[in-house]
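K.L.:
Heads up, there are several structures right after this.
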Structure 1
Amino acid sequence: MNKLKATVSSVKSNHGISVVQLEVSGNLIKALIVNTENEAFKVKADEEVHVLFKETEVVLAKEESVKVGISNKLECTVKRIEIGEILSQVEMDCQGGMIKAVLLTELVQELDVKQGDNVWALIKSNEIIIST
């Protein structure tokens with residue numbers, strides 16, 4: 001599980017659904033939270049939190065301009081790649097925050113990802129978990 005320190009920038013809610021904008025290492029990311037009418041969900045602007053997301057929920061792109069329906073794009077540098085027969089793990093530094101992605105080995109090879117490459121880590125907003 002990836003875990004990064006974050007600061008809540010804003011919270012926009014309507015009918016039990018909230019979009020929480022967070023600042024993570026100089027990047028703005030969004031988390032889509034469902035059922036926020038629950039009393040347990042109470043994050044506020046300027047609150048320090050952690051964002052969590054699974055390694056398997058990270059999509060890699062070699063170019064920022066890739067048009068996809070994913071709002072969270074973190075610019076990263078590949079620090080280490082562990083190639084497996086079926087799955088590979090890519091460890092990245094995203095402007096001070098270290099994250100990992102687990103991808104099919106054939107996709108890592110197809111993208112020609114190498115240590116030192118600049119890549120974009122894409123994470124869907126509904127895959128982000130906020131921990132206080």
Structure 2
Amino acid sequence: MNKKKLLVIEDNLWVQEILYTMLSKDYQLIIRSDGAEGIKAFEALGETLYAVITDAEMPTMNGDAVIDWVQSKNSTMQILLMVTGSERLDLEHLLRRPNVQLLKKPFHKSEVLSKLARISAMQTKAA
């Protein structure tokens with residue numbers, strides 16, 4: 001069985017490892033440490049990706065800029081935006097965008113899987 005590909009853009013190694021542990025059984029994870037690296041990976045993998053999971057606050061390029069760029073290339077790409085609540089971003093603005101869901105840190109495996117299942121349900125409904 002081919003696993004669905006998730007692009008994870010997260011600068012914290014510990015969070016990367018947690019997501020890998022939670023999701024690698026069911027998904028193929030492509031992990032990048034900042035927005036600029038994530039954009040390069042998206043350019044290479046774009047249409048083969050199931051979803052993007054990105055942190056809100058990162059060096060080089062933050063989650064807001066990543067979302068802008070991804071949605072300019074693929075307006076239907078589903079994005080999970082990881083936040084702590086202390087970000088200096090306009091989260092309400094980001095959440096009004098189509099295909100963006102909030103994932104508040106710290107999160108549990110069930111929360112992540114529930115949001116990914118919601119993506120699957122939306123994609124099935126759209127097909």
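K.L.:
Out of 1, 2, which structure matches 3.4 when distance in nm of label points 7 Å out along Cα→Cβ at positions 32 and 112 is calculated?
P.N.:
1
K.L.:
Which of the displayed structures (1, 2) returns the greatest value of mean count of other Cβ atoms within 10 Å over residues 24-31 on calculation? Intermediate values should be presented prior to the final figure.
P.N.:
Values: 1: 18.9; 2: 15.2.
Going through 1, 2 one by one, mean count of other Cβ atoms within 10 Å over residues 24-31 is largest in 1.
K.L.:
Given a value of 29, 14, 13 for semi-axes √(5λ) of the Cα gyration tensor in Å, calculated from one of 1, 2, which structure does it belong to?
P.N.:
Only structure 1 yields this read-out.
K.L.:
Rank structures 1, 2 by relative contact order in percent (Cα under 8 Å, 6 or more apart) and report only the one at the top, that is, the highest.
P.N.:
1
K.L.:
Given -13500 as the derived value for helix-only ellipticity at 222 nm (-39500 (n - 2.57) for each DSSP H run of 4 or more, over all residues; to 500), which of the supplied structures 1, 2 does it correspond to?
P.N.:
Working: 1: -1500; 2: -13500.
Checking each candidate, the match is 2.
Quick note: the coordinates plus some simple rules give every number you see, no bench work behind them. Worth saying up front: this structure is predicted, and the values here are computed from it rather than measured. Cβ atoms are built from the backbone, for glycine too; each structure is taken alone.
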